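Next come the structures, one after another.
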Structure 1
Amino acid sequence: MADDTDNTKDSLTGVGDTAGLEALIARAARAGKGLPPVERWNPDFCGDLDMEIKRDGTWFYLGTPIGRMPLVQLFSTVLRKDADGRTYLVTPVEKVGIRVVDAPFVAVEMNVSGKAASQVITFRTNVGDVVEVGPEHPMRFVDEDETGGLKPYVMVRGRLEALVARPVMYELIEHGEEIEVDGRLMFAVRSNGEVYPIMPAEQLKRLSA
C-alpha cells in the first residue's frame, strides 16, 4: 500500500531549500515562455513562506540571501500583490504569503528619449523588467518622513511597483521641469504624454536655496 500521508514536499510551504522551490515554481511558470497569467489564477491561500524582499531588492529565503539571479527572476514571475495589500507567490494550485520591506522590485537603470511633450522615460528593474512610464506604468512620488527625502515608484505590472534606486532618482530629477498642474506650478517629469508631479515648484526652490 502506497504511503500518501505526506504531500508537503509538493507544496511551496513544504520544501526546505531553494532548489525545491525552483522546481515547483518552474513547473508553474513554464520558464522561458513569457510571464505566467498569475492574475487569472485563484488558488487557495496555503500560509506564509519564510521569504523576504529587502528594500535594496535582495531576496532572502529562510534568512539566507538568494544569490542566483536567474532564480530570483524566476520567483519574480509568480509574484502578485492582492487588494489586501499583501504580496504572494502564486501558482495555479496554491498561494503563499511573503514579506516585502518596501517594493518588490528596484529600478536600477533608466533611459530618456525625446524632449518636452514627446519625452519617454524607460526603466529597467533589478529582475530584468523593462517598462515605459506612461498610462500603463505610471509613476508616483512619496515623501520619506524619516529622512526628509523623496521616494519615486513606477508601476511594473498588476499592483507590483519598483522603487527607483537613489542614483537613478538623481538622474530622473535632471529631466524634470516646471509644469502647471491643476492651476499650481509643479516640478514634474513627463513621459508618454503624461505628467507626474514631484513637488510644488516653490518647495523645490526652498530646498535648493
Structure 2
Amino acid sequence: MSSVLDLAPVIPVVVIDDAADAVPLARALVSGGLPAIEVTLRTPAALDAIRAIAAEVPDAVVGAGTVISAEHVSSAMAAGARFLVSPGWTDTLLDAMRASGVPFLPGVSTTSEVVALLERGVREMKFFPAEAAGGTPYLTSLAGPLPQARFCPTGGVSLASAPAYLALPNVACVGGTWMLPTDAVRAGDWARVAALAREAAGLGARPAGT
C-alpha cells in the first residue's frame, strides 16, 4: 500500500464500544466503497476490534487512530493495524510510527508543524481539528507555499462540507464519522451504514468545486 490517502475519498473514523460490532460494521463500510477504516484507540474495545477486522474482513484496510504514544504504535501493530493516525506528533511518536513500517498520518494544525514534518521527509498528514483549525480557507492558504504537503482533514467534516475540502489541490481525502450514526450502529442497521458509506464514496466522483 503506497498511500492510505489514495484508497477512497473518505476515511471513516470509527469509535467502537463493543468489539462484536467491528466485523459487521467493517463489512458494511467496505461494501459501500470505503475500504480504509480508522478505528480510534479511545475505547477498551478498540484493539479487539482492529484484531477482528484484520482477521475477518480481508477487503478492509484497518488502521488505528488516536495514536499518541510509542506503546499505542506497538499495540496497534500487534493487533493488525495497517496504518496509523495521530491527532498530533512529537519526535518520539514520529520515530515510533516511522519504525512501524506501515503508512502513517501525523496530525498537524499549524504551518510550523507542517514545515517540521516536511523537514523530516513526511509529506502526508492529518489536518486536525479541521473545522476548528481554519477549515478550507486555512488549507487553501497552505497550498501556495507548501504544495508538497498532502492532507486528510478530519474533525467536524460532514457530508455537506466534504466536497469543498476534496476540491482543494492539497487534500487527498477527508476523515469523518457521518456515515456511522450512533443510532444505526446501536441498532445494528448495517444496511443504513452501507448506504451512507456508498454516498460518501461517491464524493470522489464529483467534479472539483461541486
Structure 3
Amino acid sequence: MPSALPASLLDLAPVVPVVVIEDAERAVALARALVAGGLPAIEVTLRTPAALDAIREIAREVPDAVVGAGTVISPAQVGDAVAAGARFLVSPGWTDVLLGEMRGSGVPFLPGVSTTSEVVALLERGVREMKFFPAEAAGGTAYLKSLSGPLPQARFCPTGGIGPAAAPDYLALPNVACVGGSWMLPPDAVAQHDWGRVEALARAAAGLSAGGTCR
C-alpha cells in the first residue's frame, strides 16, 4: 500500500526532489534511491514525454514514495497526472481555471507564486500552502522574510535555483516548510545509474535544517 500522507504535504521532508526524467526505465531505481535516502516526496516534472510513464511506474513499484507531478500548467494535465498515480500536484503559476481543476482533483496541490498580490489572491481563495518560484530569481530569502510579517498564514516550498548551501537559509524562515531542488540528482550520476551516490546526496539533503545542521 502507498505510504500515508501527513496533515500537510510540506511536512514530509525538508527537501522535495524536483526530477526531470527522460527515460521512464530509470524512474523506479531513481525513486528507490531517493526514498532510501529519506526523501519520500518526489516531484516528477511534466516537461518530458516520459514523465507520465515515470509517475505511473513509481506509483506502482515504490509504495514508500509519495510521487507527484510538477510543471502542471493546464487542466488536462491535472487529470492525466492523477490518473497516472500522482499524489500531489505542483504548478509554476496559477489561474482560476487551473486552480479549480487542481482543487477538484482530490489530491494536495501547490500553486506557484512569485509576487505578494498572487499570495494574497490565493489566501482569498482559501489556499495557504504554495510554491514560491523561481525562488532565487524572485527575491530569495529576503523576499520571503518580508512576506512573513504581513502574511504569516502563508506557508511556502521555495523552488528554483536552490542548492545545498542556500537551503538552510530558506529553512530558517518561519514561513518556509521545505524547499525543492535537484542537486541530489547530478546528471552524470543519473546517466551512469549511480544510485548509491544519489542515495547519499538524498540522505544529506534529508538531514538539512535551519542553520545547516542535521536534524
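General remarks:
- Per distance in nm of label points 7 Å out along Cα→Cβ at positions 179 and 195, the highest-valued of structures 1, 2, 3: 3
- Entry that produces 23, 56, 19, 1 once P(r) over Cα pairs in 10 Å bins from 0, in percent, for residues 43-114 alone is calculated, selected from 1, 2, 3: 3
Read-outs: derived from the displayed coordinates by stated rules, not from any lab. Just so it is clear, the structure is predicted and the values come from calculations on it, not from any experiment. Cβ atoms are built from the backbone, for glycine too; each structure is taken alone.
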